[in-house]
Structure I
Amino acid sequence: MRKSILLLVLSLVLLLAFGINAYAQGKEVSEPGTTTFYVTSKVLPLGEGIVYMSYESIGLNVNDTGEGLFHNATWRSLGGMEFVKGIYKDERGWAVWNLQNGDKVFCTYKMAGEQKPGGMGFAKGTFTITGGTGKAAGIKGSYERNRITVRTALEGIGQVYTKGTIKYILP
């Protein structure tokens with residue numbers, strides 16, 4: 001009898017410990033959407049067919065569902081990469097989303113792609129959500145993005161959009 005009670009108590013303690021841990025972990029949320037950007041850049045020629053470019057982008061995210069944490073969030077990033085005959089493999093950037101409630105979400109990213117003469121281009125990359133403020137404090141996540149660069153309407157300004165699904169967990 002004593003062994004049965006001891007086993008029951010031990011089972012309840014383990015169940016409670018693992019149950020609380022499982023309950024404390026947030027549920028992953030997926031938000032498919034599109035972000036459009038206005039991009040300004042600085043270009044430094046480094047040799048025949050080689051340039052380094054740093055940039056600032058300002059954008060707006062719109063989710064396919066018309067709702068969610070990142071729906072209507074604005075974006076600002078700083079980044080750069082080296083182009084060798086229009087190809088880049090080393091783009092890195094840092095960004096912040098400004099959510100509609102005033103909170104912020106931070107991320108880093110790495111991309112690779114190609115820029116063709118005349119402005120058209122394509123890139124793929126991985127974004128990592130590193131944290132946030134307010135209700136987004138402790139947020140973690142990542143997503144893959146495809147970026148399309150289109151022929152610009154104004155000389156010296158880049159126009160870009162990305163498509164992908166932001167996946168994250170809030171604590």
Structure II
Amino acid sequence: MSLDYDKVHIFERHGGSEVLTRTNLYKQFEKAEDLGRAMDGRRLRGNNETYVVQGGTWYDRGGNPIATANIPEWVWAECKAMNPIDRGMYRILLPEEIAAGATIPTFEEAAEFPPSSSILQALVSLDPKDDKLWTAQGLPNLEALSKLLGARVTRRRLESVAPRFVRPV
């Protein structure tokens with residue numbers, strides 16, 4: 001599989017129009033070598049290092065796959081500084097998570113992320129007595145649900161998985 005900028009937003013035809021049905025987002029990490037300043041004060045930049053992650057797979061600037069072991073420490077430092085939910089959105093696993101056996105399905109393995117089964121498990125684990133986990137309309141709080149899942153979930157995605165799920169009484 002190679003990096004595919006054309007498949008970041010996946011559209012399908014529904015009722016005569018194209019509808020965004022899922023995403024395969026990518027994140028680009030860049031670092032330019034700083035060569036100091038020119039005599040006129042301009043900042044001089046040397047070689048640019050670029051790493052891209054899409055669907056949990058790493059690529060170079062040309063879209064060629066890179067082994068996770070070959071990702072430099074400065075990229076991992078940027079990944080560690082990210083919100084875990086955002087890392088999940090790009091399907092980024094940190095080296096220590098990989099070493100501990102954690103896995104995130106690739107885009108091909110689970111086009112819809114987070115998987116429906118994970119969303120359902122998170123829904124039933126929400127405490128009906130905790131008002132912070134629910135909206136005024138009795139729907140699950142998306143921020144709380146995303147935190148449980150470790151990946152952002154939209155209301156639309158939630159409704160596609162559990163269309164009638166409301167706060168239990």
Structure III
Amino acid sequence: MTLLVFTLAYLAAHFALYVVVLRNLPAFGTERTIFVYHAVPALLLGLATAVVVFIAQDLATVAAGVLAISLQGLYSLSFLELWALSDGGYSLQILEHVATTRTTFDASGMEEIGAGKRTDRLQAALDLHLVETHGSAFGLTTIGRLVAGTFAAILWLINAKLE
């Protein structure tokens with residue numbers, strides 16, 4: 001039960017810290033910083049939970065550990081998804097464009113948004129060392145192949161059909 005109370009307190013403090021302090025810092029306007037802000041504590045919680053479960057070695061602690069890690073996952077994935085949607089959602093930018101122009105809808109400006117999104121994604125992949133350039137082409141790095149393989153394994157596991 002202590003593990004669960006600790007996890008709930010940690011999640012509340014993590015969220016409050018972001019809302020009160022961090023969201024106003026320029027660094028927290030980047031996808032990488034937000035991801036690291038969630039990934040590092042999630043790994044630490046996972047390790048701490050594993051240690052607690054290993055020491056206690058009882059089913060109640062195992063169940064609390066699974067719940068703690070699940071709560072962390074739900075919290076971080078929800079936060080990251082909402083952050084990404086509000087930060088640069090293509091649809092939100094289209095709505096903003098329409099609202100600010102107050103004229104008939106001209107889709108030509110939307111092509112620039114799409115190109116900017118593609119450029120931002122490629123730069124993020126380069127910054128994370130997931131891809132590397134080969135002249136004018138891109139290729140996966142070793143880390144990129146590992147990440148792509150992990151995603152492919154998840155898609156295979158859940159039997160996802162990509163169209």
*Kindly point out which one of I, II, III the value -7000 was derived from, the read-out being helix-only ellipticity at 222 nm (-39500 (n - 2.57) for each DSSP H run of 4 or more, over all residues; to 500).*
II
*Read-out Rg and Dmax of the Cα atoms in Å, computed value 22.0, 85, structure in I, II, III*: I
_Comparing I, II, III, where is mean count of other Cβ atoms within 10 Å over residues 52-59 highest?_
II
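Every read-out reported here was derived from the displayed coordinates using simple, explicitly stated rules and does not represent laboratory data. Nothing here was measured: the structure is a model prediction, and the numbers come from that model. Cβ atoms are built from the backbone, for glycine too; each structure is taken alone.
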